[in-house]
Structure I
Amino acid sequence: MRLGISPFASTREGVIRISEAAVDGGLDTLWLGDGYVAGDDFPGWAGGMESMTELAWLSGRFPSARVGVSAAVLPLRDPQWLAKEANTLDNLTSGGFVLVVTPGFWPRDFSHRGVDFDDRGTLFDERLGALVAALDGSSFDGVHTHVPAWGRLAPEPDTGGGVPVWLAGATATMRRALRLGMPYQASRATPDDLAPIAAEWFDNGGTVLAHRVRVQAGDVDATGNEVDWQAITGSADQLVDALERFRELGVSDLSMVPGQHERASLDTIEVLAVDVLPQLAG
């Protein structure tokens with residue numbers, strides 16, 4: 001099971017420190033979310049930056065790390081421009097970029113853009129078709145989106161297989177991934193919560209199952225204001241148990257949010273690197 005983190009912090013310097021600690025500690029992927037409207041969920045360096053731009057910056061500072069966006073809100077993005085950004089990152093990282101796309105979660109982002117939140121599923125389907133076509137150089141004709149057959153976008157992908165595209169979202173998106181034969185990334189679930197989702201996924205022929213979850217080491221009151229977004233908390237042994245259970249469920253790629261400011265993130269990464277990873281490897 002591959003393990004990565006989101007280097008969420010309060011400052012630019014904090015992001016650098018967290019990323020360095022994670023990469024040096026054996027966590028192989030740096031993930032970013034796709035926050036749009038400013039708010040408590042995504043302040044500045046805790047997910048509020050434009051994700052593709054920050055990933056390019058991170059890949060330059062930490063060339064040994066894989067980077068990924070989890071997840072780009074496709075109904076709010078131009079699929080052709082997103083394809084150009086993705087292929088650019090594929091080249092910059094020599095194939096070390098993962099593009100996860102989602103129909104979206106926060107109505108406020110859609111309202112800000114003047115897009116009907118209830119139409120996000122239909123928009124997602126069309127723009128996913130356009131995105132895939134733009135990435136592989138084929139054509140696509142939709143109601144609102146057209147990718148012409150001539151003039152492939154530059155640059156072409158660096159890797160032969162092209163940019164990996166995963167889907168993220170709730171049950172409807174998981175079933176869409178099953179129909180399309182694409183990898184799926186679940187989120188915000190404890191092992192107990194994820195178990196029925198994983199069972200449905202694999203029982204119906206699903207391939208790659210990834211997961212994005214919030215993790216914090218230490219004796220944390222998960223109902224407190226500071227950490228009410230946490231899903232997995234506790235001692236090193238408790239984290240090992242939870243991560244091992246994710247692996248047993250078939251999760252092959254785990255993205256963790258270790259905190260939204262430097263201290264919590266650094267403390268958690270230290271526990272992961274020193275105490276958790278060696279036990280998982282054993």
Structure II
Amino acid sequence: MSTTEASPTGATSVTKFDADQVERANASGLQPIVFVHGLWLLPSSWDRWAAVFEEAGYTALTPAWPDDPETVEEANEHPEVFAGKTVGQIADHYGEVIGGLDKKPAVIGHSFGGLLAQMIAGRGLSAATVAIDAAPFRGVLPLPITALKSGAPVLHNPANRNRAVPLTYEQFRYGFANAVSEDEAKQLYDEFAVPASGAPLFQAAAANLNPWTEAKADTKNPERGPLLIVSGEKDNTAPGAMAEASFKKQKRNEGVTEFVEMPNRGHALVIDSGWREVADKALAFVKRFV
């Protein structure tokens with residue numbers, strides 16, 4: 001996925017993988033949906049969601065973060081490719097991908113992808129947005145103990161800012177898979193977990209101390225469009241207090257802003273055995289507007 005397309009205006013972060021998806025979406029003439037993954041996952045984590053949305057008459061894109069490997073096996077063999085990616089770089093990358101589409105897409109993001117989705121919406125690039133268990137942006141003040149514990153594998157060592165950091169099974173169990181059985185947690189870890197850039201976690205943790213942080217969303221832009229914030233009741237990584245604070249900031253926008261809590265669900269709610277319930281909530285919201 002790391003082979004980039006040439007651009008007449010200079011360098012581009014859009015890979016052939018991304019460009020092919022954009023070309024397919026434009027050729028289809030259908031309303032595009034862009035899925036944005038977060039840390040410790042790959043674009044393939046959205047494959048089942050993409051199929052559901054395509055069955056509903058949309059065309060789905062699952063762009064990679066720059067340098068994302070294609071498979072979990074490749075990612076675990078070459079963790080260094082994730083290192084150093086910042087929130088601003090990733091948001092700009094998705095903005096570039098979206099800029100190639102003929103129609104303004106709906107954008108659905110999970111975890112740091114949920115933060116990125118709100119950043120993209122704040123730039124006026126989204127027709128409707130769903131942010132699921134989203135990482136916090138500047139102005140979201142609650143930082144619950146569980147969120148600090150989930151981020152500790154990265155945040156405990158400042159040198160991790162410039163590294164790629166994998167999760168052990170125990171760390172994944174706490175941060176992602178605390179609301180599922182032990183057997184399912186192990187299966188999710190083996191199937192989906194990959195190393196992740198440490199930089200975004202440091203950016204989010206310091207966002208309210210740094211006026212120049214990249215981890216910020218323009219919540220006042222009248223072009224933000226409709227937004228649904230989804231929170232897992234048992235999420236340790238992006239707890240309800242964090243999601244509710246994001247909602248309070250976003251609902252000041254003149255656009256539609258809604259909040260839904262998914263009972264008994266943890267941070268793995270987009271990939272665990274209950275993923276379809278969350279996908280259907282997102283699909284129902286998107287259908288109302290695009």
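Numbers for the structure displayed
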item: Among I, II, structure where FRET efficiency 1/(1 + (r/R0)^6) of positions 15 and 183 (r between Cβ atoms, R0 = 41 Å, to 0.05) as derived comes to 0.70; result: II
item: Given 56, 41, 38 for Cα extents along the principal axes in Å, calculated: source structure among I, II; result: I
item: Origin of the derived value 0.9 (distance in nm of label points 7 Å out along Cα→Cβ at positions 135 and 151; candidates I, II); result: II
item: Which of I, II leads on Kirkwood radius over Cα pairs in Å, for residues 23-126 alone, largest value; result: I
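Read the figures in this text as sums done on the coordinates, not as results from a lab. Given the structure is predicted, the values throughout are model-derived calculations rather than measurements. Cβ atoms are built from the backbone, for glycine too; each structure is taken alone.
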